[in-house]
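Listed next: structures, encoded as structure tokens.
Laboratory data are not the source of any read-out in this text; all were calculated from the coordinates shown. All values derive from a computational prediction rather than experimental measurement.
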Structure 1
Amino acid sequence: MIRLEVTCDFSDQPRARDVKHPCESLRGRSLAVDSIGVIADAQRALERAVEKRGWKRWIIPALGRRKGYICGPCYARAKGDV
């Protein structure tokens with residue numbers, strides 16, 4: 001069995017501690033998926049869980065402009081909606 005656990009890449013930023021829209025990773029709601037099979041099956045299961053929970057892939061400047069997963073409230077802040 002393969003377990004993939006993803007935390008929000010913006011959880012270490014001060015904006016993530018917003019009172020009205022806190023980061024899901026700071027509230028203990030990280031994204032975890034268990035899958036039986038090969039790593040490709042686990043990756044597809046993770047992508048389905050990401051879409052279901054409202055997480056998005058976003059460019060993370062700290063990773064050298066690579067894409068990482070961020071939660072819904074952090075995505076709204078990154079877009080400028082909040």
Structure 2
Amino acid sequence: MVNFRRKPKKIWDKPFSEKVAKRVKKIPTGELTGWADQALFEINRCFSGYQRTGEDVYVEEALTGAEALHAVVTELYNRTVV
């Protein structure tokens with residue numbers, strides 16, 4: 001007897017996109033800290049720009065950088081601690 005039922009799709013419940021997670025998974029472990037440092041630099045730059053101009057685009061870019069940072073740190077944690 002063949003079972004044609006589909007497996008339920010796994011729900012993505014992380015605060016960053018699945019696309020970002022897939023990209024970060026391809027980064028070698030030794031380079032993850034560099035990526036985290038770069039994300040922190042970009043977030044800081046966005047906040048400086050927002051303080052100077054008050055434009056919302058800087059906050060949106062900071063949010064994107066924060067999502068990337070979260071994905072990188074989560075991946076680093078999963079590779080080293082778990």
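Quick notes
- Source structure of the calculated read-out (helix-only ellipticity at 222 nm (-39500 (n - 2.57) for each DSSP H run of 4 or more, over all residues; to 500), -8500) within 1, 2: 1.
- Relative contact order in percent (Cα under 8 Å, 6 or more apart) derived as 37 - corresponding label from 1, 2: 2
- Highest-scoring label, criterion being percent of Cα pairs over 21 Å apart, among 1, 2: 2
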